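A.B. asks: Input: structures, listed below.
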Structure I
Amino acid sequence: MLGCRKSESAEAIIRDCFNRSHAVNCAVGQGIYFATQAMISHGYTQPDANRLRHMFMARVLIGRTTGGSPSTRICPPGFDTTGGENVFVTYHDAQAYGEYLIVYK
């Protein structure tokens, strides 16, 4: 799951797919963050003017995971994502695709 801070972010993902170049202020690396639980992604959403929130259910190629740091821009050799048990960070835009956009209050 990927939570969107703004409805414009969801529209950009629909138009341009996931794009890690928009990653800022990241804890585990400069990539795209996906959570295994909707509750985690919900924490990153913000309601729009109509009080709607936007979240993507995505298919993500996780592969081998290792730890990361805020300065991580690519995975070390032999690894595909950084993160942990519930959150994974991808560094290749084609590593995931949004299967569903969920809009909710």
Structure II
Amino acid sequence: MIIKKEMLIVPNMKIPFVDIRDVAKMHVSALKVGDAVGKRFLITNEPAWMINFCNQVRDLGYEAPNKVAPNFMMKLISLVDSSMKPTIPMLGHDYFLNTYQAREILDFRF
């Protein structure tokens, strides 16, 4: 959506990113480590603000939004575009994900 220019502005929210190669490595590690049986693992770096991600995309030479939509604007948009409703609770929230099990059980570093 960002690179395809479907978004002119981005919501004020964080989203987790993961490299698919890390997902593949974690699957292999989970198959090899007995303590991994029956457990779930978060495979992600720390979530990033969408505008920071867009800045990195622009640094690579692609076009990407360079403005953050005010929260009230996103709430108004969600009234007419139901696909935006799930983003509303996340607006402006700074959060972190606990990847302890991936680091300790599978000895994985992001």
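Every read-out reported here was derived from the displayed coordinates using simple, explicitly stated rules and does not represent laboratory data. None of these values were measured; they are calculated from a predicted model. Cβ atoms are built from the backbone, for glycine too; each structure is taken alone.
A.B. asks: Taking volume of the Cα convex hull per residue in Å³, for residues 10-49 alone as the criterion, which structure among I, II has the greatest value?
C.D. replies: Going through I, II one by one, volume of the Cα convex hull per residue in Å³, for residues 10-49 alone peaks for structure I.
A.B. asks: Relative contact order in percent (Cα under 8 Å, 6 or more apart) was computed and gave 41; which structure, I, II, did it come from?
C.D. replies: Considering all the candidates, the number was obtained from II.
A.B. asks: Shifting gears a bit: Identify which of structures I, II gives the largest calculated value of distance in nm of label points 7 Å out along Cα→Cβ at positions 18 and 82.
C.D. replies: Top value of distance in nm of label points 7 Å out along Cα→Cβ at positions 18 and 82 goes to structure II.
A.B. asks: Just checking, which of I, II has the largest value of Kirkwood radius over Cα pairs in Å?
C.D. replies: Comparing I, II by Kirkwood radius over Cα pairs in Å, the maximum is at II.
A.B. asks: Once distance in nm of label points 7 Å out along Cα→Cβ at positions 34 and 74 is calculated for every structure in I, II, which label goes with the largest value?
C.D. replies: Answer by largest value of distance in nm of label points 7 Å out along Cα→Cβ at positions 34 and 74: II.
A.B. asks: Could you tell me which structure in I, II was used to calculate helix-only ellipticity at 222 nm (-39500 (n - 2.57) for each DSSP H run of 4 or more, over all residues; to 500) as -3500?
C.D. replies: I
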